[in-house]
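Each in structure tokens, the structures are laid out below.
Please treat every number below as a calculation from the coordinates, not as lab data. Here the structure is a predicted model, which is why all the values come from computation and not from measurement. Cβ atoms are built from the backbone, for glycine too; each structure is taken alone.
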Structure 1
Amino acid sequence: MMGTQNEQGALFTYRVNLDKRVRSDHPLRRVREAIDFGFVRAEVAALYGANGNESVDPAVILKMMFLLFYENVASERELMRVIPERLDYLWFLGYGLDEVIPDHSVLSKARTRWGRDVFEKFFVRTVGQCVSAGLVDGTKLHIDSSLNEAHAACSSVLTAAPSLIVALKAAYQATESKLDDATTPAAYEAVNDRVVCTTDPDATVVRHGSQPPRPRYHHHRAVDDARGVITAVETTTGSIAENKRLLPLVQQHQTQTGQTVRTAVADSKYGTNENFVACQQLGIRTHLGDARAKHHHVRSAGIFPESAFHYQAGTNTVRCPAGQTMRPRRLHPLKRTWEYSRPKAVCAACPLKPQCTRASLGRTIHRHEQQALLDRARQQAHSAAARRDRQRRQHLAEVSFADAANHHGFKRARWRRLWRVQIQDWLIAAIQNIKILLKQWPAPAATAH
């Protein structure tokens, strides 16, 4: 006999056991077993008073923010609408069928009350768990960055005189980029000295590839070589150069994993003289792409390479192919390179000048004050092992970014202001680490029915 579903709603639901309604192999079961969200209660206890209305459990709030990015829910409002419809969400959060779900404003108020540190500690705890589980080697590190869109439209960018922009940024308490870390040379006026995003003053206007300039943030991360665990994360304004964050990421990785980096792997954006020398001084193998290799100009064809000029260590001079001695002229204060040259008249009368330079003032040779370390770093960068590591980087760092973008809403900020975007990036990185951790975490026992 064919049955017919009785669509009359039950008057009572007191016999529903949510634990039996969530399958035994549900991913959230493994998350709840592997991750301790309750640590947040002790972290934020001092921020709540002893009297007044009782707040939502901080552990539940953190779980809600976890779900927001783990499931890539469109918004906090949407999350609160979906929770009552999802038995697995209710079970994960510890709610019953008839309990009232809090308003979405609970999440934004909690972020404001807690600040950034709680979310950074959540990320660091996932790193520690991965280290304890043997998923982190710690000695080889892949470093990369991504320009992400701010939660602001291009129409919110205001262009004005630099003096007015300074006043506006001060009024907005905008986060300023350090000049030494920015991509704009000191000799030029930075674009962001003349513009400000009124919607998100911390975001800086940056062009990305062929895309038009728009407000963006820069996300920097370090990925361990063993399993792709994200061990260091930093979020900055969009104008901060990625190559300036290599050493801070290495230091953050070492602090959070307790391991010493032996090899740094990155593309040619990071292969600067500064990074090459600094890594060598720290005993780190430099499997970085060489930025210098991208700047060979067609005009240098047919000209003596720098290898044809021989350095004389005893006298700190350089002997040119014509046998002339080039003396040091000055030490560049920022590049830390010596400039060697001959008088203009000597170079002009030299029969080898057409093969040496096309410059009217003669040939100038630049040599870093730590040239021996620089030469060793470049030798490592051009080795076969370095090329293999940079290929592997595409399967770790770049895939890590792709997973974050495709599954966790990484490429565009959900919130405004730098400290909130940092929270987003810590949460996403923590979720990606948890997914790696769960691949080897024992599955919970089947629920009895």
Structure 2
Amino acid sequence: MNVQFQLFFFSIIRGLGRLIPICFSLIFLGCKTMNNNKLTKSIDEHINSNTTNKYFQGILVYDPTEKDTVYSYNSQKYFTPASNIKIMTLFTSLKTLPDNIPALKYTVSNDTLYMEGTGDPTLLHPYFEDSTAIKLAQQYDNVSLYLNNFNESKFGPGWAWEDYDLYYSPERSGIPLYGNVVTIFNKENLVVTPAYFKDYVIPIKYKVNRELYNNTFYFDPIRRDTVESPFMVDSTLTKKLMEDVLLKKVNIVQKMPNEEKQVLYSVSSDSLYKRMMEVSDNFLAEQLLILSSSTLSDTLNSTRARKHIIDNYLQDLKQPPRWVDGSGLSRYNLFTPETMVYVLNKMYQEIPRERLFNFFPVGGNIESLKNQFNDNGHPVIYAKTGSLGNNYCLSGYLITRSGKTLIFSFMNNHFTKSNAEIKQHMASIFEMIRDNY
């Protein structure tokens, strides 16, 4: 072999040495692209099948590590989000509220305790049973309440009026007591909380739990379950309920003294967020927006809180939402999957993972999803549901079998199928993503 041939031969070997890794890289990249294309095609087939193309669907799946869209369909179109709105309420609360809930604002003047509400929903609430404000008031002989700082309607715009007597639709207020609901059950005798309403409960079977325009309640004496029904809130009732628990006279005043107010704090804020998300509690969600407004001014108004969040934290949204309440009870709310994912991603980037995921129900609290998306005891979906008649949405976080965390929003509006069929359809798509990404 002559010298020139040897040099030529070794130059080819060196070239191949550089070329082989490149070829392998191209092969692997090609495989990944092919898999993603196959995944996209499979999801497309499910989305556009004969059984699912008769209603509106929107989905966005996003990889926050790669900063890349995994799948998108109608993700820029507006949908009724239902209780997915609670994700916005959670985001608002995390941005505005301290580690403990502001229970009330107060000042002491001439031996009188003056209190004004912040919207804290935990005071004597059946679940939280907080009595922080009561313990403060018990230290003073003279107690006065200022209630005129609540500048909000009792019900949200677009709420269904016929839900007035149902547990999930309590009135909003500045100083809620007992969750603004009457709890009734039959133990050997009729048990009513707050006890103030016992004489207002008529023990007969009736078509509604409460009269529309007054606090007269009905309870079938042969029932063995518990009934929770909202009561109508006004200043006179708030005064009487406070007097009953304090065992002293309470005055209503028209203004607070011109002195610096102190803030009294109650339960852990995280415990309130978790409860709201876990059981999709509309009352807690509405009051959290009111609480958020209490940190922005002395006037309690949820519109102020929503505007503050949009103007200061979500000004880059490509599709500004129509956002009218904190619970999602209103059909006036309009959000896109892209907006939901944007907010979920901001929380994912800013809040420690363990704390954030603790707020979200496993599988969105859907039994079928909890069963399907649980690898060896490790849940792989943390999400919030949203359900109104003919609408079903799910938004949150999906952990794939490859260890990736994806952010998604899947919205379904105007279907005539059962919710169970919609959930199964969604589950099959989540399963494909879980197993193939």
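Points to keep in mind about this one:
- With semi-axes √(5λ) of the Cα gyration tensor in Å, for residues 139-234 alone derived as 30, 14, 13, matching label from 1, 2: 1
- Label whose coordinates, when distance in nm of label points 7 Å out along Cα→Cβ at positions 291 and 419 is calculated, return 2.5 (choices 1, 2): 2
- For distance in nm of label points 7 Å out along Cα→Cβ at positions 339 and 427, the highest value in the series 1, 2 is held by structure 1.
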